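None of the figures in this text is laboratory data; all of them are computed from the coordinates on show. All values derive from a computational prediction rather than experimental measurement. Cβ atoms are built from the backbone, for glycine too; each structure is taken alone.
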Structure P
Amino acid sequence: MKITDLRQGVKNPDRVNVFVDEKYSFSLDISQVVDFKLKVGQEISEEKLEEFKKASESGKLYQRTLEWVLARPRSERETRDYLYKKIFEKKLDKDYIEVIVDKLKNKKYLNDLGFAEWYVENRFVKKGISKKRLKMELKKKGISDEIIEKVLDARDDEEEIMKIIAKKRSRYDDDKLIQYLCRQGFSYQLAQNLVQTYEKD
């Protein structure tokens, strides 16, 4: 078999359509073409053809994952879960997961600290949320204890409770408001003190 043509993709100019024996066979991104040193007239074996086709799927998966990551910040665990699902659907090699995750990290598209800072800043900004609940949610996202402590260090539960009290004071009596705050992960003592203080004001 012989590579008979290399054409720039129409829909995606960053990809190259590869023709083998005059017929379209697979596509690769430009960096893959360079890495594989592909050129017109190159003879390839069945084994090489399969290798190139797998690399083609890997390249497409990377591009889809990149678009998904750029839509909003993602944690590494979220990204791995996304890739596991896609790889299962496409019946691809699981090794692609770490290859793609490493590539995204190296290009600064994946960063657990940046994700955690974004998440804390945007999670119920106006409604208020406890450090305890935030910590639990971040752990589910795969964020390390070290990063969680760092991003929650300046978080003030008292300030968060006051946001909630300001919104819900008119709808709840003291006991129900305190119970609600406890369900959100705040300590009973702090919730009780602030509810009573707010009432006096």
Structure Q
Amino acid sequence: MNILKTNIMENTKYSKVYRIIHWAIAVSFLLLLITIFLRLTWMNKFNMAAIIQDYLSGTDQVLTQDQLIALAKKIRQPMWDWHIYLGYVLTGLFSLRFILPLFGNMKFQNPFAKNLSIKEKFQKWTYIVFYLCVVTSLTTGLIIEFGSKELKKPMEEIHVLGIYYLVGFIVIHVAGVIIAEFTAHKGIISRIVRGTKKED
């Protein structure tokens, strides 16, 4: 049975549609992480306010802390706009991801399938939980942008938690792919890049 499963995996070919959607989602998530990282570190509003205040200390201009924070937000707004645009892109990509199985492409993982090992069940459940988290993040993001002001604060509190599952999933996903590449499923990276296994 294990030999049969290994052969099936090694012969698996990823369609062009699958690969395009997969890498478009991956790149979008990476760019989203960059905007989040910048917002939490170098472009943090308090850090930027301190830089502005330090610059103004050599002039005769004085701004209050609230004015400094407001100016810092204005400076970093174009960067954060990209976070919003990427959210729209991901919403479109995941909409496609959920529609494609209806046409026989990118079928969803089934953790209840028979004869699955514990490892395979873990992999399939990981993807399902990931999808649920992504849908939650995209939904809360859209509500923040288009919903009522009363909902903005609670939705933001949920939305910011997305960085934890996203980083966690990326680590698990990359580690899993690397382990698979060097153990039972050699060539999996070539297949997701080129569609077929690279010949030795």
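Suppose mean count of other Cβ atoms within 10 Å over residues 98-105 works out to 11.2; of P, Q, which structure was it derived from? The correct label is Q. Across the set P, Q, percent of Cα pairs over 23 Å apart reaches its highest value in structure P.
Structures P, Q were shown, and helix-only ellipticity at 222 nm (-39500 (n - 2.57) for each DSSP H run of 4 or more, over all residues; to 500) at -25500 was computed from Q. A value of 1.25 for Rg/Rh (Cα atoms, Kirkwood Rh), for residues 66-137 alone, calculated from one of P, Q, originates in structure Q.
To which of P, Q does the computed value 13 (relative contact order in percent (Cα under 8 Å, 6 or more apart)) belong? The value was obtained from structure P.
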